[in-house]
1. I have 36, 21, 20 for semi-axes √(5λ) of the Cα gyration tensor in Å, calculated from one of the structures 1, 2. Which structure is it?
2. Matching task: 0.75 is the computed value of FRET efficiency 1/(1 + (r/R0)^6) of positions 20 and 76 (r between Cβ atoms, R0 = 35 Å, to 0.05). Pick the structure from 1, 2.
3. If we compute volume of the Cα convex hull per residue in Å³, for residues 68-235 alone for structures 1, 2, which one ends up with the highest value?
4. Work out distance in nm of label points 7 Å out along Cα→Cβ at positions 60 and 196 for each of structures 1, 2, then name the structure with the largest result.
5. Given -8000 as the derived value for helix-only ellipticity at 222 nm (-39500 (n - 2.57) for each DSSP H run of 4 or more, over all residues; to 500), which of the supplied structures 1, 2 does it correspond to?
Structure 1
Amino acid sequence: MTMDGAFRLIATVVTDTCRAALGAQVTGDELGLRLAELITAAVLVRETTQPVRRVQLVWRDRRGGSLVADSLPEGQCRGLVNPGESVPVLTAGDHRLHVNYMSPRGEPYQGIIGVPDGHDFATALMLYFKQSEQITAMVALTALPGPGGVRAVGGYVLQVTPEATQHGIDVMLAHLAKLPPIAELLEGRGRTAYQLGKVVFEGWDHADLASSPLGFGCTCSELRVMTSILTLPTAEVDSMLEGDTLEIRCDGCGRNYRIEPATLRDFRDRAAQLEANDAPV
């Protein structure tokens, strides 16, 4: 943040994180670049508005195909391509950007912004911040193609605080206009989040307030997989208990789970016993 409190900056470089996410989704090319940008956007939204909560961004096309990015408080990030849909995701045309998180009162929140054909995520985020969060901000982010789907991914949000004067804003805008494009920064003087922040705030007295670890990760576990299985119809679960070893792949991280019928049966019995013990007398 600048020492006069007028501008707050969040910068991130998530190249390795996005490579891992694209590898788990087995996607690349243009769709992979959009997913990498969506993951970057999710990180920036969480760190700007709700750093201690999970933030999920959904980029949905006119047919219902979507990309999903999750940014978790612990720094884990993941992306999904078209969960639950069979139609391919369209990269061209109009889209909608959904921003989801839990409010401070524990209520689900969703903000929706239209993304016209040809507009990028940076423009959409600036509009979202202004309309839904009442934050005036400048946003720059991009994903560049390369090995593993991307060679560089990152961006920043520069937030204007109430302490900023119109003169200060004009000077900052003039400074930003002279900066190289974000793509050049990520491959030049802004290869890390720290370096990127220094370039954006070059010429301003500022303080580095905090840093947060980021990486590819998922919330899946064998316990969660078995819990999900038990939500299926009883007849279907019974059939699984009499069948072969279950092989289940997590859509988010690509991890494969092998669950023996005996393990699932024991888990179901324990769950039923706990439910019986908690039942009112």
Structure 2
Amino acid sequence: MEINWNIENMDTNLTNANVVKSNSMIEASYRLSAQEQRILLAAISQIQQGEKVTDQNMYTISVHDISEITGLTPRSLYKELEDAALRLKRREIRIPDEPNGKGRKAQVLITCWLQSIQYVPNSGAVQIRFSHDILPYVSQLTEQFTIYKLKDVAKLSSSYAIRLYELLMQWNCTGVRTVELKWLKSIFLIEDKYPRIKDFKNRVLEPAIQQINNTTNLWIEWDQKKTGRKVTHFIFTFGLKNEDKPKKLKKKPTKSDLQDPKFLSKHGRPGESTPEVIRRLKEQFEI
């Protein structure tokens, strides 16, 4: 394949680009650096929603692209972009495949992200080609997918912050998500790290939440749930910063509260239907 490495002709406008990923990929197990994730997300954002692509499609990511969406100085990105792409070529992802019929057992697909990369050293751009197994999770998606703006995560320097942001956007219509600590560590591929909950909070959870609150369009509040004396779950309450923040409930709503239109209207989020308010409160307070 002949490639035109004229950088001026390869710059793409990713400022308002959308990232569309299947929910299975959102909940997959993998570990990437923030820069590796930016390369992937910049490529995925070039796929139009519903577009049919093949494993022959090449996607160009340039230093200009990364600099434009992150605000980082181009000079510092040249070598970093090439190195991140080379590491990404060797990375694996484990995608859960839930059974859709009787007799089927849950499976896990273990595959690589990329089939190949091409670049000219010091050219300021790389081209990547997705592996065949990855395509169903990033193209022609009509259901069970998550969509967000690339620019909303581009400035996150914590890989855990990017993953957490996606996990919350997957449930953006509810504004609350409860996740098991064990499961969260498994999809981050850090099962054997941070055995002390204090270390996990200090090294992973709290820095990620702080970055999301400081640099993205989301606000997050969180709490923890114990089983016995051990912390086993985290409860995230979140929403868009440009929307009115719902009043925080200090106590668990009663069944009569959930049948009271005034109560539901007071504690609903903009655009939420009554059933959605009820569902969110039930999830938040485990009713």
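1. The value was obtained from structure 2.
2. 2
3. Looking at the calculated values, the largest one is 1.
4. Values: 1: 2.8; 2: 5.1.
Result for distance in nm of label points 7 Å out along Cα→Cβ at positions 60 and 196 over 1, 2: largest is 2.
5. Working: 1: -11500; 2: -8000.
The read-out was computed on structure 2.
Coordinate-derived values only; no laboratory data. As the structure is a prediction and not an experimental result, all values here were calculated from the model. Cβ atoms are built from the backbone, for glycine too; each structure is taken alone.
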